[in-house]
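Got some structures for you, see below.
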Structure I
Amino acid sequence: MTVHTEQPDTFVFDETYGAEAAKIIARYPEGKQASAVMPLLDLAQRQFGGWLPTAAMNHVADVLEMPAIRVYEVASFYSMYNLEPVGEIFVQVCTTTPCALRGCAAILDACRDELGINVGETTSDNKFTLREAECLGACVNAPMMQIGDDYYEDLDVESTKGVLKALRNGETPEPGPQSGRKGSEPAGGLTTLNDGAAGAGG
C-alpha cells in the first residue's frame with residue numbers, strides 16, 4: 001500500500017474503486033445518492049492509503065452531487081475517517097470503560113514500548129500509527145485493539161507485542177481472541193449445554 005503524506009491537488013476514483021462506488025450509489029433511489037456518502041468516503045480513504053485529503057472529499061461531493069461542506073461534516077464527525085496521514089499499519093487501542101476495566105492501559109503501554117511512539121504519533125518509517133479509540137463493540141473480549149479491518153481481542157502485554165512484531169516482520173497474525181478461546185465463549189469454558197446431547201429441538 002502506498003502511504004501518501006501530502007495533500008494532492010486532485011483526486012478521482014480509479015477504475016476499481018470507481019466501479020465499487022457506482023455499485024453502492026445504485027442501491028439508493030433516484031435523487032437520494034447523498035445517502036452513499038459514508039461508504040464512498042471509506043472507498044476514497046482506502047484508495048488514498050488510509051486518510052482523506054480535501055481533494056478526495058471534494059470528489060465524493062462531486063460524484064454525489066452534494067455540497068462539499070456536507071461531506072466535510074460527515075468526515076470530521078466520524079472517527080473512522082482520518083483527515084491527516086496515518087501509517088501503513090493503523091493501530092487503534094480501545095480505551096473505553098469495559099477495556100479500561102480489563103487493563104487497556106497496559107495494552108497501550110505495550111504498544112508504546114514496542115513501536116517507540118506515543119498516542120497520536122507515527123513511526124519515522126510511516127509503518128505504524130498509534131491512536132486511542134472509543135468503544136469498538138467487542139466489550140466481551142476486552143481488552144482489544146483494531147488494526148486495519150481486523151480486531152485483536154483478549155489481549156495481554158505479551159500477545160500485544162507479539163501481534164505488532166509479526167506485523168513489523170510482514171506476517172499476518174490471526175485476528176480475534178489471542179487467549180485461545182473461540183469467539184466470545186465464556187473465558188472459563190462452557191458451563192452448560194456441554195455434554196453434546198441434542199436438545200428437544202435437535
Structure II
Amino acid sequence: MTTCDDNNKLYNPEFLQHGYIQVYTGNGKGKTTASLGLAMRALGRGWRVLIVMFTKGGNDYGELISFSQLCPDLKDKVKIVQAGLDRIVYSTNISDADKKQIQKGWQIAKEAIKNDEYQLIILDEANIAIDLNLIDLQEMLDVLQNKPDEMEIVLTGRNAKQEIIDIAHLVSEIIPVKHYWDKGVQARKGIEF
C-alpha cells in the first residue's frame with residue numbers, strides 16, 4: 001500500500017530499505033537493456049523512477065516508445081530525460097551542443113538526487129560522459145556519496161572509472177564473448193534500438 005506525507009512525497013512501506021549504487025559496464029551488449037529491465041521491475045513495485053540518457057537524443061529507440069505507451073499509473077511514476085544529440089558521441093566529435101545537453105541532463109539528475117524525488121535513478125551512459133570529461137568525475141563521486149540512503153542509483157556505459165567502481169555496491173562487467181556484429185550484421189530495430 002502506498003501513502004503520501006504532508007509534502008506529497010511518495011512513500012512505499014515495502015521500500016523502506018537501504019539503496020545501493022550499481023554499475024553496469026564493459027564492452028558487451030546489454031548494459032542499458034539491463035538497467036531498463038530494472039526500471040520496469042521498480043515501476044511494477046510502485047517506485048518512482050528517473051532515467052537520464054546521456055549522449056542519447058532522438059526518438060528512434062524502442063524503449064522510449066514502450067515507456068511512452070505505459071498505462072497511466074505507471075507512466076506517472078517514470079520520467080525520462082534525453083541528455084544528448086541524435087548521434088553517437090566520440091572523443092573526436094564532441095561539440096559545445098553535446099556538452100550543453102549532457103550538462104542539462106546532469107543538472108536534472110543532481111537536483112533529483114538532492115531533493116530525494118525518486119527511489120531509482122538510472123544514469124544511462126554516465127560512464128561514457130565521465131570518460132569523455134563531459135561530467136566531472138569528482139562531482140559525480142560527491143553526488144553519489146551524498147545520495148539519500150534509500151535511493152538506488154545505476155550508472156551504465158563502457159569505461160567505468162575505477163573510483164566509481166570502488167564506491168559502487170554492485171558492479172557488473174558485460175564482456176563480449178561472441179557478437180553477430182563481427183560478421184557484419186548491422187544494428188536491428190527491436191534488438192539494438
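Here, each number is a calculation from the coordinates, and none is a lab measurement. Remember, predicted model here, so these are calculated numbers, not experimental data. Cβ atoms are built from the backbone, for glycine too; each structure is taken alone.
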Legend entry - Top of I, II by mean count of other Cβ atoms within 10 Å over residues 79-86, largest first: II
Inset, instruction - Work out relative contact order in percent (Cα under 8 Å, 6 or more apart) for each of structures I, II, then name the structure with the largest result. - result: II
Inset, instruction - Can you spot which of I, II the value 1.7 was calculated from, given it is distance in nm of label points 7 Å out along Cα→Cβ at positions 47 and 135? - result: II
Inset, instruction - Please state which of the structures I, II yields 8, 29, 27, 22, 11, 3, 0 when P(r) over Cα pairs in 10 Å bins from 0, in percent is computed from it. - result: I
